[in-house]
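> Please go over the structures that come below.
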Structure 1
Amino acid sequence: MQKPPKNAFVMDSATVLNDFNFFFPKDKKYFTTAEVVDEIKDFRSRQILQQGFFEEVLEIKIPSQLSLKKVQEAAKKHNLLSRLSEADKSITALALDLGIPLISDDQAIHRICLELGIRFETVLRKRARK
């Protein structure tokens, strides 16, 4: 995969769903997966996504099978498989592939990030601890 820019993030649906003031700054780049886009159903959030695509600051990527396997193994190790959706696994794997921070409020995702050395940020909720 091509190396992402310095001001880049992988984003979960929480980025637009939990932050009512969210917009895509033009000086940053965001990546997500098709599974996350499919999770976002409300009109306001879909409009925000469309704006991100239009302004070319949001891009959909597919994570590698190797990273998906690592996420799956870490989830199994921590007994979190039942708490992770396909979207959760896909964005965590994508953050692992790209080596950039993941924005999510999901504590199960935070635990996997801690296990795999993935940096993460939150929108509203507290960070999970090891």
Structure 2
Amino acid sequence: MPEFTNAEVDLVEQSLGVTLPGLYRRLLTELGPGRIGSSAELYHPSHVRELYEPFFDDPSQLFQPYFPFGCENGKQELWVIDSATERAASIWHETVLDDWPDEDWLPYEEWVQRHLEAAAAEPSAHLPTALD
């Protein structure tokens, strides 16, 4: 899927009623939603609510403080941003929300290097050099 423009991200924020985390906004404008490599995916913003809201006892927590923005299906990991600290984590899909604070939350650049670049190294991946 093509990259979003900043204006398109602004419209998505208006329709969802939330401000998207900086890392997610950046990934949407530099990569666009869709597949990364053979088993990773950056979610389209409109799909986040329908995918994950049922798993939150308090649906308001879906976007604040936690924002699920993609996954690495091969590793069964969910990619999540902690909006309050501007850090990201790759969390095993069975981990309950109460245990998320104990995960390995990384600064954005370190998370990109450790997780996104690894996914992009797979065949058929597309990752712009702007993330290097």
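> Compute relative contact order in percent (Cα under 8 Å, 6 or more apart) for each of 1, 2 and report the one that scores greatest.
1
> Name the one structure among 1, 2 that log10 I(q)/I(0) by the Debye sum over Cα atoms at q = 0.12 Å⁻¹, for residues 48-119 alone of -0.32 was derived from.
Numbers: 1: -0.32; 2: -0.28.
Computed on structure 1.
> Given a value of -7000 for helix-only ellipticity at 222 nm (-39500 (n - 2.57) for each DSSP H run of 4 or more, over all residues; to 500), point me to the structure among 1, 2 it was derived from.
Corresponding structure: 2.
> Which structure, out of 1, 2, was distance in nm of label points 7 Å out along Cα→Cβ at positions 56 and 80 calculated from, if the result is 1.1?
It traces back to 2.
Every read-out reported here was derived from the displayed coordinates using simple, explicitly stated rules and does not represent laboratory data. The shown structure was predicted, so the numbers you read here are calculated from the model rather than taken from an experiment. Cβ atoms are built from the backbone, for glycine too; each structure is taken alone.
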